[in-house]
1. Output the label of whichever structure in I, II has the greatest value of distance in nm of label points 7 Å out along Cα→Cβ at positions 87 and 103.
2. Identify which of structures I, II gives the largest calculated value of distance in nm of label points 7 Å out along Cα→Cβ at positions 39 and 95.
3. I have -11000 for helix-only ellipticity at 222 nm (-39500 (n - 2.57) for each DSSP H run of 4 or more, over all residues; to 500), calculated from one of the structures I, II. Which structure is it?
4. Using distance in nm of label points 7 Å out along Cα→Cβ at positions 31 and 47 as the calculated read-out, with 0.9 as its value, let me know the right label among I, II.
5. Could you tell me which structure in I, II was used to calculate semi-axes √(5λ) of the Cα gyration tensor in Å, for residues 23-70 alone as 18, 13, 8?
6. Using percent of Cα pairs over 17 Å apart as the calculated read-out, with 58 as its value, let me know the right label among I, II.
7. Starting from the value 1.00: which structure in I, II was FRET efficiency 1/(1 + (r/R0)^6) of positions 15 and 79 (r between Cβ atoms, R0 = 41 Å, to 0.05) calculated from?
8. Using relative contact order in percent (Cα under 8 Å, 6 or more apart) as the calculated read-out, with 33 as its value, let me know the right label among I, II.
Structure I
Amino acid sequence: MLAGPQDSNPAPAITALSPSSVEAGYTGLNGITLTVTGSNFVSLSTVEWNGSPRQTELVSSTEVQAQINFSDVQNAGTATVSVSTPSPGGATSNALTFTIVDNRNGGHKPSRSPL
């Protein structure tokens, strides 16, 4: 039997991020591990953070994990997360928003007793 043309990679889709937010500057020096849930992930799928590829590990066809750099989450704001799968076939998924929260003016600070 002769081998046929290479199968096309499916187009990925993402449904959730875990975590979906962090406090600015709250991560360790190694950054965070971001779990992306969705469908049609393959071994060559890559998580993109604001359009830039990040080191990605395939867990299953419905989950990938990416290392998000310390420098990526130091300033409050948002980042766009998507998954890209190369040709043949493939595509870039829909995007989800990751939030970096500025907690300098509130949040988990200890309360002060009145003087």
Structure II
Amino acid sequence: MGATASLAAATELKPAAAVVVSLSAPEAFQGVDAIDAVKELTVPVLYIAGVADGTFPDSANALYDATPSGTSRTLLIVTSSSHGSHLVGVPGSEVRDAIDNALKQRATAGT
């Protein structure tokens, strides 16, 4: 639920989030429709899923596709069956580096 709720909340936050990181978000969960929400995103978003984590890579692709093309968006599908925060790994891992870079880019852009 966390990533789906984060995507939905990102369209409502004031002030806006600097960046949104979505780890293994489904397209919808318990009445929260992430597909509809991401159509309204105007902040950079990083979608991440493990290729062997059920339907979540397909959801990441669908969310990426539903995000406006004018919004900075990145899709990272990694060789893993891990889900959610278990994808993050240690410093130097592909997912951790992608998150670190997204945060650093936004921190630099905000200064």
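Each reported figure results from applying straightforward, stated rules to the coordinates on display, with no laboratory input. The structure presented is a predicted model; accordingly, all values stated were derived computationally and were not measured. Cβ atoms are built from the backbone, for glycine too; each structure is taken alone.
1. When distance in nm of label points 7 Å out along Cα→Cβ at positions 87 and 103 is computed for each of I, II, structure I gives the biggest number.
2. Details: I: 2.3; II: 2.9.
Top value of distance in nm of label points 7 Å out along Cα→Cβ at positions 39 and 95, among I, II, belongs to structure II.
3. Value -11000 for helix-only ellipticity at 222 nm (-39500 (n - 2.57) for each DSSP H run of 4 or more, over all residues; to 500) corresponds to II out of I, II.
4. Working: I: 0.9; II: 2.5.
Checking each candidate, the match is I.
5. On the way: I: 21, 11, 9; II: 18, 13, 8.
Traced to structure II.
6. I
7. I
8. Source structure for this number: I.
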